[in-house]
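Student: Presented below are the structures under discussion, each in the form of structure tokens.
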Structure 1
Amino acid sequence: MQQQSRASQVSLPKEPVQRAWVALQRFGPALLDRVETELKAAGFPALEWYDVLWAIEREGPLRQRDLAGHMLIARYSISRLVDRMEEDGVVTRRECPEDGRGQMVHATPAGLNLRKAMWSVYGKAMREALAPLSEKEKLQLTAILTKLA
């Protein structure tokens with residue numbers, strides 16, 4: 001007998017708007033928790049470290065104040081996060097050429113290597129989390145969520 005997923009055991013409201021809202025609130029964070037658990041088990045830092053490093057790799061060095069706008073997950077304390085990452089040697093801060101008061105956050109070679117190593121776990125966890133969906137359903141989910149953004 002096939003084991004039911006945790007999601008299929010959750011009772012959702014009957015009204016469609018409430019049902020959709022509850023599903024978004026419950027299942028989105030649950031999927032991120034799965035990824036976080038896998039990263040932690042593999043000895044990696046939190047997913048937000050990956051997010052910072054990937055944003056810098058995609059966009060180039062970013063002002064610390066602009067970093068949050070390029071991240072995929074919410075982060076409310078960018079300064080403390082960057083402090084910890086700098087202490088660990090995965091990012092550095094440098095003066096912003098256009099604004100002497102601002103600082104640019106750069107990934108170090110160690111940071112880029114960390115991001116790539118984390119992807120091996122993150123990517124696998126993401127694929128496993130979305131495995132119950134067909135390719136068509138993944139595209140439909142993307143279209144639906146993009147429409148809401």
Structure 2
Amino acid sequence: MIYCDSSFSASLYAWDGNTARANAVYQADGRRPLLFSEWQELELVNTLRLGIFRNRRAGIGIPYNLGNCQKRIAEDLRNGILRRVKLNWPSCVRRAARISEETSEGTGVVMLDIWHVACAIDLEASTFWTFDTDQEKLARATGEFERVVGIGG
């Protein structure tokens with residue numbers, strides 16, 4: 001199973017500088033469905049909203065429509081491309097606490113990155129997709145994933 005963090009999924013559902021890479025990775029790995037918790041959806045939609053805010057603040061055009069992105073997410077849930085999964089919150093919190101204890105002082109990784117990795121491990125994902133460099137390093141360092149895909153490959 002594949003777990004995508006919001007940096008990756010945002011590039012799948014909205015146009016940004018990593019969209020071409022995200023689509024290439026998505027097409028090359030035909031395994032479906034992708035794991036998708038309600039929390040991941042919340043963070044993805046917030047990431048898209050932040051992109052709109054940042055583009056407006058910078059005076060840059062917005063290359064996507066949030067409503068269209070949300071329609072595509074809903075369609076992918078209906079069509080089985082995304083599979084709704086339930087997080088075991090207590091288990092994820094315990095796992096995140098362990099990862100934090102083992103890595104934070106040495107790596108400086110932030111809690112959100114730890115949370116994504118902990119959730120992916122708890123959901124038994126074999127593959128982790130991210131465009132967050134620190135999160136990519138953390139996912140690799142855990143040794144829990146058969147494959148980690150990030151900016152570098």
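Student: Given 2.7 as the derived value for distance in nm of label points 7 Å out along Cα→Cβ at positions 102 and 126, which of the supplied structures 1, 2 does it correspond to?
Tutor: 1
Student: Relative contact order in percent (Cα under 8 Å, 6 or more apart) was computed and gave 22; which structure, 1, 2, did it come from?
Tutor: 1
Student: Additional query: To which of 1, 2 does the computed value 1.05 (Rg/Rh (Cα atoms, Kirkwood Rh)) belong?
Tutor: 1
Student: The value 28, 21, 16 for Cα extents along the principal axes in Å, for residues 70-109 alone was derived from one model only; which of 1, 2 is it?
Tutor: Going label by label, the one that fits is 1.
Student: Using the calculated result 3.1 for distance in nm of label points 7 Å out along Cα→Cβ at positions 54 and 78, pick out the matching structure from 1, 2.
Tutor: So the calculation was done on 2.
Student: Determine which structure produced the value 0.70 for FRET efficiency 1/(1 + (r/R0)^6) of positions 14 and 118 (r between Cβ atoms, R0 = 30 Å, to 0.05), calculated from the coordinates; the candidates are 1, 2.
Tutor: Clearly, the read-out refers to 2.
All of the numbers you see were taken from the coordinates with simple rules; none came from a lab. What you see is a predicted model, and the numbers here were worked out from it, not measured in a lab. Cβ atoms are built from the backbone, for glycine too; each structure is taken alone.
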